[in-house]
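Nothing in this text is a laboratory measurement; each read-out follows from the coordinates by a stated rule. These numbers were taken from a predicted model, which means no experiment stands behind them. Cβ atoms are built from the backbone, for glycine too; each structure is taken alone.
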Structure 1
Amino acid sequence: MQFFENEIKEYAEFAWSTLNFKITPCSWQSGESSENLVTANIQISGEWQGVVALTMEHGLAQQLAISMFSREKEQLTDEDINDSASELMNIIGGNLKSMLPQPNQLGLPIVDLKGTHLGFPFTKQLSQVAFDCMGKKFSIAIHQVAEKNPEPAIRSE
């Protein structure tokens, strides 16, 4: 079992249910999708350091924003999609943060609507859980800083 796999499932189900969506775990790698992706991440720093990352198909991000803001698709803006993805990251990241070694703090969500695959240097992925929602895919991953406060390399001549 992966790091916090059950908790990721629980918090994702909770977050999506607040918008009246059902989700089911599935097998999916974000690179498999031909659609544009929306990525969102939130940093946790303190005693435990890492990142919680959300990757979802753009169509799902739109549906979530439509539901969250009670808008028609034609009225939807990029800011609406950004805000809904940010709120989902706050919910999931905040719940996971509370289970990690304390003290720690939650950063601000960072969202990219263009599907940029973000790399997290100096981290190792501890888990990734993929889900299906209305035929659209998304995943949540946890990355931990591989070495807390690495020593700078010193060159001797």
Structure 2
Amino acid sequence: MASLSDFDAGRKWLHPSPQLWRLRRIQGGMFAAIATAVAGVVVGAFTAWWLGLVAAAVALGLALLALRALRRRVHSWQYLERDDDLMVERGLLVRRLSVVPYGRMQFVDVVAGPLERMFGISTLHMHTAAAASDAVIPGLNREEAQRLRDALSRLGEARAAGL
């Protein structure tokens, strides 16, 4: 069966910055450390100390599995600029392909929270008239996000003028 990425195999799909995975890894690692410590202390306080160690080990194992899934999820994002539209693909179990025609874009946002700014990345939001067709590309380098925003805005105005 063909992948959604094979839809336009003649062009190069682009991925978010590796900084996005670094940020998510730090966030996930902090959550995993806290969850492991809490599980160990709570179980150990109300039962035997060795059960606390077992609970901490189980919590750590689950956290490592979650980090692996998070890594795959971050690396599943990709986008492709085409002549008339932008394609955004994402998802692990359910692959989702969004095709946003340039002429249907109403505005394009570049958003960067405090942690994203620390890592030099931004999230690009594309808004269309239909709320269900809005697309997002997380983890772009600031320069790439600004370039893409300007290009999409320019193409959106040019395509919308012809409608």
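Assuming -0.42 is log10 I(q)/I(0) by the Debye sum over Cα atoms at q = 0.09 Å⁻¹ as calculated from a single structure, say which of 1, 2 it is. Computing log10 I(q)/I(0) by the Debye sum over Cα atoms at q = 0.09 Å⁻¹ on every structure in 1, 2 gives -0.42 only for 2. Each of structures 1, 2 was scored by distance in nm of label points 7 Å out along Cα→Cβ at positions 20 and 100; the highest score is held by 1. To test your reading of the models, identify which of 1, 2 gives -17500 for helix-only ellipticity at 222 nm (-39500 (n - 2.57) for each DSSP H run of 4 or more, over all residues; to 500) when calculated. Structure 2 accounts for this read-out.
Going by FRET efficiency 1/(1 + (r/R0)^6) of positions 52 and 124 (r between Cβ atoms, R0 = 41 Å, to 0.05), which of structures 1, 2 comes out largest?
Details: 1: 1.00; 2: 0.35.
Biggest value here belongs to 1.
Suppose you compute relative contact order in percent (Cα under 8 Å, 6 or more apart) for every structure in 1, 2: which one lands on 21? Computed on structure 2.
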